[in-house]
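Following are the structures in question.
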Structure 1
Amino acid sequence: MRDLSKQSCLDWAARYEGSSTAFNNTALVLRAVLDIAIESGVIYENMARHITRRTVRPKELHLPDNAQFVGFVQTIENAGGRYSRDCADLVRFLAYGGFSIGRS
């Protein structure tokens, strides 16, 4: 831990080949571990604070067309389960009710 430097953190970040989300999560864990080392008196500075977050690009959505959606809901409704109709109604409600992830 004591041999960890700003440059070694930046070198690690440059070599990291995973997704942006995985990189950001890994860097977050590294910062937390080094914070614990500071609290324990092992090191005096969190060198991981020099690592900047990577931009996460949103995934491209591939939504079904209206006919596919109707077929999807009918499949749910006709599944034969006790709550199949209720589930299909919920899917319709969420689809046509103006709900969206990330919208307030």
Structure 2
Amino acid sequence: MPLSSGGETIIFKNRFYGCSTTFSIDPRELKAKGYNKRSSKHLKIFIGNNFDKDKHKKYLRHENIKNLKGLEIEMIYKWKIGEILVWDRTQLHCSSCNLKNKKIGFTVLTCK
């Protein structure tokens, strides 16, 4: 649930069934510590076309386009304060580069 306005969440069609992971090709990010596991294995999992250059420029300039190879966008959700967005946690997702201020939200994860 967004608690700030002026941004989007990009939901990809691609799914990952492992633990919570930050995917990157940046060696500095791969060494970083945090809640998520760090990995570049997505490039071997999601083999496919190069990422759409126009969508990269409009929504994901903050990501190296090589990091997005094989990914396909399913939905671009424009944040609305207090509105709830629900999606399957196995779908890869990230914030867009169009943040006006800080990314602030409330996240709830559920299990069956």
Structure 3
Amino acid sequence: MSSELEIRDPIHGFIFREPTEQGIIDTAIFQRLRRLRQLALAYLVYPGAVHTRFEHSLGAFHVACRVAKQLNLSAEEARLVRLAALLHDVGHGLFSHVSESVLEKHTD
């Protein structure tokens, strides 16, 4: 597609996205994922474990695009799969799933 944009990822190579998807990526709520570590505190033990929810979300998006293509989904179904993968971590808090029990305790 001529309207696709590309970003270089060290694991997946080029990740292609549409302008609408880029618009989502450009939002403050999505950009906040750059500050959330995917592996919580693991970087303290494994210094190389430094990837973020932002990078993870782009990778999940890329994989979902490939899966949607392999499944021959309709354009609308593929769009929904792509968006779901892109946005799947937007609501995550700090420290990955470790913080969920604290949130549950204080939100009842």
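Bear in mind that the values in this text are calculations on the coordinates, not laboratory data. Please read these numbers as outputs of a predicted model, since none were measured by experiment. Cβ atoms are built from the backbone, for glycine too; each structure is taken alone.
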Practice problem: State the single structure among 1, 2, 3 that was used to calculate FRET efficiency 1/(1 + (r/R0)^6) of positions 17 and 65 (r between Cβ atoms, R0 = 25 Å, to 0.05), giving 0.10. | Solution: 1
Quiz item: One of 1, 2, 3 was used to compute volume of the Cα convex hull per residue in Å³, and the answer was 114. Which one was it?
Solution: 2
Quiz prompt | Among 1, 2, 3, structure where helix-only ellipticity at 222 nm (-39500 (n - 2.57) for each DSSP H run of 4 or more, over all residues; to 500) as derived comes to -3000 | solution = 2
Self-check item: Label whose coordinates, when FRET efficiency 1/(1 + (r/R0)^6) of positions 41 and 57 (r between Cβ atoms, R0 = 25 Å, to 0.05) is calculated, return 0.05 (choices 1, 2, 3)
Solution: 1
